[in-house]
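Below are structures written as structure tokens.
Here, each number is a calculation from the coordinates, and none is a lab measurement. Note that the structure is predicted; figures quoted are calculated from it, not measured.
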Structure I
Amino acid sequence: MSATARKLAVIIWNMVVKDVQYINPEGYLFLDQKRKLGIVKRIQKQIDKFALTNEDLNIINN
């Protein structure tokens with residue numbers, strides 16, 4: 001709860017004192033999605049590098 005209040009206080013402070021426009025966090029969601037895709041890509045490369053199979057990873061396909 002206090003973390004949210006602090007975030008809001010920082011946003012308002014920057015808007016008032018530094019005359020910075022508010023940036024909608026939706027852009028950050030896109031960056032988070034890109035980061036997750038990068039992680040998946042790195043994991044896939046490691047799986048290919050070590051020639052792991054579904055049995056090795058205990059993956060169950062439905």
Structure II
Amino acid sequence: MIKDPFMLLSIVNMKLRDQYDSLEELCANEDYDRDELLCKLHEAGFDYDSENNQFK
């Protein structure tokens with residue numbers, strides 16, 4: 001997983017916007033650990049908004 005949280009945010013939000021309908025689908029297809037991803041982005045000040053399918 002990408003270590004820089006801002007690069008990770010950019011890539012994850014792009015994939016959520018362009019390729020995946022949910023965080024669960026992204027994690028399954030990209031082999032990301034959902035809890036690790038949520039934690040890493042939360043530590044950087046971003047939380048997942050399931051209604052808009054993006055981290056804010």
Structure III
Amino acid sequence: MAVPKKRVSRTRRDKRRTHKKLTAVQFVACSKCGEPTMPHRICPSCGAYKGRTVVETEA
């Protein structure tokens with residue numbers, strides 16, 4: 001089994017971990033009602049996708 005001859009430095013360790021992070025969820029305004037929704041998904045409040053009504057919702 002391989003054993004490192006010396007400790008890995010903090011800089012090298014942190015460089016390796018730079019991609020291990022969470023990204024914030026992005027929101028866009030719905031083109032019909034203006035409510036914030038996630039991109040490429042049907043608006044939960046009005047049921048629109050790409051400017052047209054896809055799902056009928058209760059008013």
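In terms of Cα Rg over 2.2 N^0.38 Å, which of structures I, II, III is highest?
Checked I, II, III; max of Cα Rg over 2.2 N^0.38 Å sits with III.
If helix-only ellipticity at 222 nm (-39500 (n - 2.57) for each DSSP H run of 4 or more, over all residues; to 500) computes to -3000, which of I, II, III did it come from?
Only structure III yields this read-out.
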